Structure P
């Protein structure tokens, strides 16, 4: 592991000279070496994080059937260019300028999605709040191993991965690459999911 800390000039949010950049090179099974970096302002709390592989990768799709409570501990590497799909939940998370990379596990990924749904429920109508609560309940059952889903990571730069022998890795075709969005950050829940 190789670490480096650099004090930067000024924070883009508060304009104080309190921004710290942390770089760490780590090795991830099934994936290789990645640069994990975080930018954090000690004054205002501004934060950006991402992971980038050291070596070039090919555009890829990882699929994982989450079928038991043991599966929620499987490691996930999600880059800032990754689209996440969970068809059984009707969830699509697409990358954009504010998208961050992170290393977590299935439970962490599901918890992040649950938090976004919870935030959205605060602004929604009664019907949307009810649907949001149903999704959160389903996510909680998934984490407890009582439900099953397929988690799909699609990354045009190949910087994302699921570190498990259970995961299926496929190359993305040119047509599939054209379908991936690179616009503003987007979180979508399809309306026709039960």
Structure Q
């Protein structure tokens, strides 16, 4: 596994920069597997759109070990699959269908036919950026963001699908809503969607 660039951050952190979100997901899964197997000591492993931050590591040791990432039994384990019941009733489903040159029903069928991967979380606690839309199906953000988006709304922006964990302002185009919470405040593990897991939307 070859990052485009590595950057030492402080005394015990390392930032890895990659060329695509898919490479970040692969690196995140490898890092987590190696930590589980005792091959990597890291306090935190934090993915973003194009980077992976490793904190609490021996930087020189990690740099010398990067070429071995992706090898081993850990990577062969299938990531967790989470199925989200969805209703394609969003106010922007018709607009998205026009962008995709199809009907709203065809847009819903196409979106639900794909499997997605949680690349990283951000914007709000529990908001997962799910990749999986093919090239050419990118959706622009709204010109004027909404002042309030209901919790559990499913939106599209750029090449990502996201589920709003709670009511908040937002500029993603809304195509539907899911029937189960993706964020449970007060729970020991409040986020349903975590980096590295797979997601399917089930009508």
Structure R
């Protein structure tokens, strides 16, 4: 009887435990991988005057005005259990291949209004602007992040919005000068 258990049952138990360990390792590897769900909305909104509060909005007394601009809305879900950094957030005029000015909290430090909440007139309604801290940052683990890119093209043009994330990629980013081996997201817009 002991010989039967040793020859037949023990190897089955060993293989079952090994297979279970492999299966658990693969499930853990799959659930811990870095991934993002990124949506760059198709529609751009107009932004001219920027307000710090509702009173200024109702009095049509703008606090900031950088000219006629547009806002692009980015929605990012990070369902992974790890924070993921983004970097090289940029807006490029594809006609001139030059960067386009866009609002960040770092820019607002120059106007001494970096701690202010920002609002704009969206078709007669006061809407909050969620500007990024800088052209780099972090998408926190298990979170939703919305970035509103308020930018100011000088003329009618074609605009590229792109950013990279700290997830390795097998293929090179053909648009990047440096840091080519990272996953990137991009979208082009025609500004009429």
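Read-outs: derived from the displayed coordinates by stated rules, not from any lab. Computed from a predicted structure; not experimentally measured. Cβ atoms are built from the backbone, for glycine too; each structure is taken alone.
Given 4.0 as the derived value for distance in nm of label points 7 Å out along Cα→Cβ at positions 17 and 161, which of the supplied structures P, Q, R does it correspond to? Source structure for this number: P.
Tell me which of P, Q, R gives 1.00 when you compute FRET efficiency 1/(1 + (r/R0)^6) of positions 57 and 81 (r between Cβ atoms, R0 = 25 Å, to 0.05). The read-out comes from structure P.
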